[in-house]
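Throughout, read-outs are computed from the coordinates displayed, never taken from laboratory work. Computed from a predicted structure; not experimentally measured. Cβ atoms are built from the backbone, for glycine too; each structure is taken alone.
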Structure I
Amino acid sequence: MSVGFYPTRNYEPLVEFGGSKIKPVNLTDTSMGREWRNVYREYEAMCDNGHFARLDGAFRLNTTRSYRIARFYIEKHYTTIKFQELPYLLSMCYIIQNQFNSYGTLLPDVVTYTEYRYICGTASYC
């Protein structure tokens with residue numbers, strides 16, 4: 001799990017879930033705020049050996065009873081999280097939220113710096 005931003009996506013901060021061999025599931029800061037509450041409910045359901053499912057537009061979150069895993073889907077892309085990894089994910093919630101808040105404060109500077117670097121990389125007068 002990491003926080004990143006992309007110039008091609010208008011510098012919008014995203015939380016990426018995934019590994020090196022799969023396309024990551026990306027969530028925006030607004031969808032992360034909504035979904036953290038559901039991750040806690042999902043964890044409780046898995047503790048009780050129950051099932052949890054949530055559908056919000058292209059985002060889907062569900063658990064399995066038999067394998068005790070959770071899956072985060074964005075359209076057809078998904079990432080799998082084991083039951084043992086959910087407490088760590090929940091504890092990361094506050095760190096991720098702080099990173100989003102810090103990045104939101106610094107976003108105008110990031111855009112200015114990136115645009116300046118782009119101009120200076122192609123012009124001889126910088």
Structure II
Amino acid sequence: MIDFSNIERLFTLPLPLIQECIEGKWKLQFAQGGIGGWKNVATDSAYMHLSKDHLMMGNSVDGSTIDSNIVWESRKIFGFDGHFMIYNHFYWGYAYLVPFEIKNDTLVVWDFLKDGYFFYYTKF
């Protein structure tokens with residue numbers, strides 16, 4: 001039995017299990033990373049709603065800013081075979097998101113760039 005409150009390398013699990021773990025409504029707490037390793041605390045009630053094949057993101061200022069189907073792909077991530085999401089992004093055209101880990105009530109996702117950010121969400 002998997003302890004759903006503590007999963008490292010979430011992206012390495014079988015895809016149906018990843019989808020089950022991340023499904024729900026999540027509130028952004030902070031983002032950390034980039035070239036400088038900056039930590040940015042969320043101040044605009046940013047959120048993410050996930051289902052196994054759909055992603056919606058937004059905040060209290062702009063409302064829903066991303067409403068997209070998810071395409072799941074597999075490849076090496078940090079040397080491990082893993083899964084990541086591809087979704088339509090208003091600025092880049094499309095973007096990648098790796099379901100990185102779950103610690104207690106926090107889902108950590110990574111935007112899969114060399115200088116990417118880790119985003120820390122709590123379920124609500």
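Taking 28 as the value of relative contact order in percent (Cα under 8 Å, 6 or more apart) derived from one of the structures shown (I, II), identify that structure.
Going label by label, the one that fits is II.
Can you spot which of I, II the value 0.50 was calculated from, given it is FRET efficiency 1/(1 + (r/R0)^6) of positions 32 and 72 (r between Cβ atoms, R0 = 25 Å, to 0.05)?
Computing FRET efficiency 1/(1 + (r/R0)^6) of positions 32 and 72 (r between Cβ atoms, R0 = 25 Å, to 0.05) on every structure in I, II gives 0.50 only for II.
When Rg/Rh (Cα atoms, Kirkwood Rh) is calculated, the result is 1.09; to which of the structures I, II does this value belong?
The correct label is I.
Given that helix-only ellipticity at 222 nm (-39500 (n - 2.57) for each DSSP H run of 4 or more, over all residues; to 500), derived from a single structure, equals -1500, which label among I, II identifies that structure?
This value belongs to structure II.
Have a look at I, II and say which one yields 3.2 for distance in nm of label points 7 Å out along Cα→Cβ at positions 16 and 104, as calculated.
Clearly, the read-out refers to II.
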